[in-house]
Structure I
Amino acid sequence: MKKALSILLCVLLLLSVCACGSSGEKKDDTDKTFKIGVIILLDHPALQAACDGFLAGLDELGIKYEADIQNAQGEQTVCATIATKFVNDGVDLIFAIATPAAQAVAQATDTIPVLVTAVTDPESAGLVNSNENPGTNVSGTSDMNPIEEQTTLLQKLVPNAKTIGILYCSSEDNSILQEKLARQALEAKGFEVLDFTVADSGEVQSVTQSMVGKVDAVYIPTDNVIASSMSAVSVILNQAGIPSVVGEANMVDNGGTATYGINYFNLGKQTAIMAKQILVEGADISTMPIQYSPEEDLELSLNQDAMDAMGLTLDLE
């Protein structure tokens, strides 16, 4: 009896040692608190909504994290300084909001996973080898606009318009791409298209004023410089009775006439799912395709006060 009991104890002890050894070998990051660096290019509602959505998404997914949120105030040199800080701090992941911020981070590290959002085309911005197969330490979500639908909205809003102005910042890669696509769509609809560009926020008011008397309506892409100055832009355009179809809903809230666009909060949440896949599930970011806002998240936003003041109606049929 004593001999049998001794053998049983030895077996139990052996099983206990094996169990401890196997648990030590298994990687489990579900309870780890991750260090995440967040860089926002500048203050404007869409970019902040993307940040808020990302953090809300992490919370909903049960990810434990410490977020270091930094705003570059629109300065490229500050973007580079923040990126270097995150690298030196040894963060587990960087979340970069807007193209210039993402470019600064990508130049600072090729090892730390970088998720981006509010970047229209990561491939043309030089962040990835291709949007389908990044091949770098960068992936994320695009805020590519439904430009065909937006230009159709403009056509319905001002059916008798002849000349459309496109207002954007000539130093933003995402805006240059959107201008090209919008021009193609508008010219295909029979409009004459004129470009009005700014180099920085200091030129926004004067360039907007120069549009008065030259255009019947304005198209504004998701341009960070123009979006941050949208209140000033809309005062000039609305007083002159010039409708504007803009890139996203927050620009309508700041005086734009209408848009059919993406939801930046939901885009941030979509990016948070990718963060979980990388941080917790061990996904290889270099093989994660750039994702796009699903069609069901697109929203029609109207500034009814501005439409009424300009005598505009919209036939959605």
Structure II
Amino acid sequence: MKRYDVVALGELLIDFTENGTSVQGNPVFEANPGGAPCNVLAMLRKLDRQCAFVGKVGNDMFGHQLKAVAEEAGIDMSALRMDDAVHTTLAFVKTDAFGDRDFSFYRNPGADMMLTEDELPLDMLRDTRVFHFGTLSMTHEAVRQATKAAVLAAKEAGAIISFDPNLRPPLWDSLNEARAQMLWGLSQADVVKIADNEIEFLTDTSDYEKGARLLRERFPNLRLMNVTAGANGSYAFYGDRKMFVPSFLLGNTIETTGAGDTFCASVLNFVLERGLEGLNKDDLKQMLRFANAAAYLVTTRKGAIRSMPEREQVEAILKEH
């Protein structure tokens, strides 16, 4: 028995999202707690999973806000480090009429980049059923080495490795380096959530099924690959099985922040419940339907960590539609 269901490592930051204009006509931004790995954990907590986060924030007002909000969500933050010299990373998010986002990061440096290998909680990493990570903790050398050491520790202890490439081009000095680190992550993972644009970036094809096939052929370690295609829906690839489930397009979408993370968390919850052996098409369909419904609900709310739906709300969508 492991103490944790999921431990995630990576960025914890403030997403400043647009929230109208002031009486003077200036844009107003709301300081929403976010960061993909912690978003994933927040949804998993809604599904009653035991979760812990590994990362670093600044010892500043935003860092303390993030710690408090994550603890409020029920996430174990005992491995969170606070940097006295480097501030918490900030992301300003501009949303277009379709809910798609454009990011401006204040992270040169940001505290999440400063996590080092000697700060890793090795006992925690060895005491989890699933270890989840992305590439924002691989953009710079020191935190990249910490991430790789964490993956190794969790893998050696028998954890399922979950990976989200989460491409954010402005954060990389070179897109070639981004590609290399994304491919390394894929080489380590059992379960992956990858977006359609990331498939295209890695395989130079807009045919998502072909791209997924190319990646699975290159990385036979990938036991379950899920491809998110925005408003179109999502795909699951497992063994020789493929499943597509359309999105829930029910209106009221505000923005897409946290949707992919909510989807990812829902998939990991399925894996924790069902395992990775002997999945059939009905299993994959039910997994994707729940994940799509949960992701839809998040798009009707601002922010991520505090916007995750309850299980009952997701099940109500599934029952009604």
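Every number here is computed from the coordinates shown, using simple stated rules; none is lab data. Computed from a prediction, not measured in an experiment: that's the story for all the values here. Cβ atoms are built from the backbone, for glycine too; each structure is taken alone.
General observations
- Looking at relative contact order in percent (Cα under 8 Å, 6 or more apart) for structures I, II, the greatest value goes to I.
- Computed 0.75 for FRET efficiency 1/(1 + (r/R0)^6) of positions 166 and 278 (r between Cβ atoms, R0 = 35 Å, to 0.05) - originating structure among I, II: II
- Here Kirkwood radius over Cα pairs in Å is compared for structures I, II. The highest value is that of I.
- Source structure of the calculated read-out (distance in nm of label points 7 Å out along Cα→Cβ at positions 70 and 302, 4.4) within I, II: I.
- For distance in nm of label points 7 Å out along Cα→Cβ at positions 134 and 150 computed as 2.4, the structure of I, II it came from: I
- Which of I, II yields -11500 [helix-only ellipticity at 222 nm (-39500 (n - 2.57) for each DSSP H run of 4 or more, over all residues; to 500), calculated]: II
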